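The structures considered in this document are given below.
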Structure 1
Amino acid sequence: MITITREQERKARQDKRFINKQTQTAAKYLRRIDELSGAPDGMKPFLDTLNRIYVEMQGLNATQKTIGTYCVMAPQELIYAAGAVPVKLCSGNYTAFFVGEDIAPRDACPLVKAVAGFKNTGLMPVYEDCSLMIVPVTCDCKKKIAGMLSEQCEVMTMHIPTSKGDDEIDEFVSQLYDMAARLEDITGNQVTYDSLAEAFRITGRAQYELSEFIRLKKGNPYLIRGTHAMTIMNAAAYMHAEDWAAALHEVNRSLKERAGNGQRVTNKKLPRILLTGSPIVFPNMKIPLLIEEMGGIVAGDETCMGERGLYDPPVITDDSFDGMMRALANRSLRPCPCPTFADNSQRIYRLKQLIKDNDIQGVIYHVLRGCLVYDFEYKRIEEELGQLGIPVIRLESDYNEEDVEQLRIRIEAFIELIKLKQEPEKHKTGRRYL
C-alpha cells in the first residue's frame, strides 16, 4: 500500500492550482484572439498549437529530441542539422511569473521570473522534454538564469559580443562550432555539410513565406490585424519550421484572395501603430489586444518574438561548411537591432525603415518592468522619431492583469492623439504627456 504524506498532498494541490490558473489565463487570451474580427482563413493551426502547449499542457509531440533556446541569436539551422527540433522557451505566462517572484530577485524582468517559475514547478512538458537549453547571454538576468537552469538540466551559454566587427564575428563563428559539437553529443548525430544545407532549405521555406506575409501586410493596409499576425509569430516557437511554413502558406493564400477581392479587416481608417521594445510573448497579449480593441491596428511588430527572428535569411558567399557557419554568424549579429549591442544606431535606422514601409502613425515602446537594456534606449528613440513627427509612448507592463485598466486608458488616449493629428484643420493641440 502506497502512503501519501501531507507534504505530497500539499504539493499535489499546489500543482493543480498552478495548472488550473495557467490554463484558464491561456484559454482566455486564445478566446479573445479568436473572437477578434477579421481573422484570415488558415489561423487554426497556430491557435491549436498555442492551445496544445498552454491549455492542454502537452509537449511538441516530436519524434526527434527537442532543444530549447532563449534568443533568436541561437541559429535554429544548427539544431535542425543535428536532427533535433528547436523550441523557443521565452514565455509570457502569468502563473509561472508569480512562482518565479519567490525565486528570482524583485527587480528581475517578468520573462526571467516566468522561466524560473516553469523550471521550479516542473509542470510544463515543453520545458521538461528539452535535452539541452541554449542561453545566449544578452543581459545580466539571462546570465543568472543560465546558472539557475544548469542545476536542473543540460545548459549551454553563448556569449553575445557588444559590437559587430570582424573579430567579434570570428569569435561567434567559434561559438557556433562549439554549439554544433554540443548538439552532436546530445543527439548522437553529426552536423555535416549535407545536413546543414538541408537545414538551410527547411528554414528558407519559412523565411520565404514570412517575406510574402510581410509584403501582403504592408501592401494593403488592413488585410490582417496585428494581433493575429503576432499570434502566428508566437506559434512559430512551438512548431517545426516546415509545418509553420505550410500553415503560413495557407494564410498568405487567404490574404492574396482578400487583396484581389478588395476585402479588408475594416473599412475604417484606423491609426497604424508600430510595437517595439521588450518582446510580446504569449499568453501576455494584453497590449496588442488593447490597441486593436481601442480602435488602432498593430501594423508593425519589431520585437524579437516578431519578424526579427526569421526574416533575414543567411547569405552564403563561400559554398563550404565554414562558409555556411559564417553566414549564420553574420545573419545572427550584423542585421540584429537588439539593444544588447553598445552602438545601436542600426536599431534607429531599422525603426525608421519600418515606419516608412508600413505607413506608421505612432509608436508604442513596450518595456517589461526590469528590462533595462530596452528601457535604456527609449529616450534616444523618442528624440529621433520626434524629429520625424511620429508620436511615441512608453508603456511599462508586468506579467499580470493589474495594470490592464491603466494601459487601456493610456493606449486609448494615444490613439485619440493620432486621430487628432490626422485632422489638423479641425483640431489644434499642443504637446501631450501620456
Structure 2
Amino acid sequence: MQFFSHRKHEWVLRWRVSGYTGSMHPSDPLNLTLENHHPAAFACLTEVGKRMYFPMGIPAQAVEAKAAPINATIGQLTDGLGKAMPLQAIANGIRGTSPNDATLYAPQGGRRDLREAWKARLDASGTGPKSLPFCTVGLTHGLSLLADLFVDGATDVLLPDPGWGNYRHIFETKNGGRMHRYPVFKDGVFCADAMETALKTVETTGVVVLNFPGNPTGYTPTRAEIKPWLDAIRRSEKPIVVICDDAYAGFVYDQDCLQTSPFHALCDADPHRVLAVKVDGATKELSFFGGRVGFVTFAVDGPATEALEHKIKGLARANVSTAPAISQAVVLAALRDPDLDRQQSELLALCQQRYEALRSSVQSASLQCLPFNSGFFLLLPVGGDPHALRKRLLDRGMGIVALPQYSAIRIAFSSTRTEDIPVLIKAIAEEINR
C-alpha cells in the first residue's frame, strides 16, 4: 500500500465584523442581510452572534447522499443499508426504562449512579486521579463547555491537521480562540516532533486537542509514536489544557496501536503545567448515536475537583440545563448488562472486517491514502476537485464526503457493508483515473 502525505495551505481567517479586513468570512452575508432587513437584530448581535454561521460541511453532504444505495458519509454504525445496529444491551434498556426514569428530570450533571458506572469503566483502563464524569448532551456539548471554560481571544488552541471541522466552529467561531494547526503526518508517517513545535506557539495559556482514533484520519499512533508528544506536553512552559477527544474509543484494529486514551498517561502530569480532560461517551462506544450521552472527566483530585464540577455545572445550567433522563437510564442499563462486553466484541469484529476489506480494496486499486488503522474513516487525497468527484460518485449511487481543505475525500466504512466496499473503491479509482 502507498501512503500519501498532503500538507494543506493554511487559510488565515479574517472577518470584517471583528475589525479585520481581507477575505470574506462565511458570516458576512448573514450580517449584511440582517443589517439591511432588520437593523435592530443586527445592532444587538454580540461578537459571537456576528461570527456565527452554519457551516455547510459533512451534514449537508450526508443529506444529499441519503438515498444513495452505498452511503459512506456519516460516521455512525449501520448495517450498510441505513438501519441501526444497536447493541442488545441498549435495545433492552430502551424497552425496560421505567416511566420515572423516562419522564422526570435527571440531576444536574447527570445521574450519580451512571456517572459512577462510567468512572468505573475509566478506572479499569488506567490509574491516576479522575473526577466523577460529568454527563453532557453528546460529546460536542462537552467540547463546547470546555471551550467556554478555557478558550477566549487570548487563548492559543492547537488542533490536529487533518482534524474534525467542527473544532474550528467550537473553539474559534464561537469562542474566538487563536487557532494553530499541528500536522498529524509528515511524509506519510506520524509526525513525531509536531507537538513540541506546536507548543512553542502558546503565548500565555493554551488548549491542545488530541483525537485518537482520529476523524477524519482513522489513525491511532503506537505507544512509541505518541511518546514524544506526551513528553512535550509534560514539559510545556505555559499552562495548557489537554482535551482528549475519545469519541471513537475502543475501535482500534491494529494491536500495535495505543489501546487506551492518552488521557490516562497524562493523569499524573504536573498541575502547574497541565490539566488533562477526557471527553467520551455512549455515542460510538455503545452504538447509541441518537442517545446523546457524553461525559467530561478531569484529571484532578482534592479541592480542584469540586471547583471544576461547580464551574462546568454552572455552564451547563446556563445552556441545556440537564441532559435527558431517558437516554441516561438506557446507558446505565447497558453498562449493568453482564453480556455487554461480548456484544461490543461482536460489533468490533464487524468493524474490523469492514476495515480489512477497505484496506485490501485500496491496496488492490493502487490508491494513495493517508495511514489508517482505527476508528470509522479513511482519508483519501485526490488530485482534482473533491466536490466534483463526490458529485460524480453520487450520480453512480455512492455517497462519500468531500473535504476540499485537504484536497481529499473521506470514506466512512462504519456505515458501509463489507460486500459494498470493493464496489465503492473500484468506482472511486475509476473516477480518479478517468
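On distance in nm of label points 7 Å out along Cα→Cβ at positions 35 and 419, which of the structures labelled 1, 2 is highest?
By distance in nm of label points 7 Å out along Cα→Cβ at positions 35 and 419, the leading structure of 1, 2 is 2.
Determine which structure produced the value 156 for volume of the Cα convex hull per residue in Å³, for residues 99-218 alone, calculated from the coordinates; the candidates are 1, 2.
On the way: 1: 177; 2: 156.
So the calculation was done on 2.
If mean count of other Cβ atoms within 10 Å over residues 163-170 is computed to be 19.6, which of 1, 2 is the source?
Values: 1: 12.6; 2: 19.6.
Comparing all candidates, it corresponds to 2.
Upon calculation of relative contact order in percent (Cα under 8 Å, 6 or more apart) from the atomic coordinates, which of the structures 1, 2 produces 18? If you can, show how the numbers build up before the last one.
Values: 1: 18; 2: 25.
Value 18 for relative contact order in percent (Cα under 8 Å, 6 or more apart) corresponds to 1 out of 1, 2.
Can you say which of 1, 2 returns 4.9 when distance in nm of label points 7 Å out along Cα→Cβ at positions 107 and 387 is computed? Spell out each step's value before the answer.
On the way: 1: 3.2; 2: 4.9.
Corresponding structure: 2.
Work out distance in nm of label points 7 Å out along Cα→Cβ at positions 83 and 235 for each of structures 1, 2, then name the structure with the largest result.
2
Suppose you compute helix-only ellipticity at 222 nm (-39500 (n - 2.57) for each DSSP H run of 4 or more, over all residues; to 500) for every structure in 1, 2: which one lands on -16500? Before the final figure, lay out each step's value.
Details: 1: -16500; 2: -11500.
Answer by label: 1.
Quick note: the coordinates plus some simple rules give every number you see, no bench work behind them. From a predicted model like this one, the values you see are computed outputs, not experimental measurements. Cβ atoms are built from the backbone, for glycine too; each structure is taken alone.
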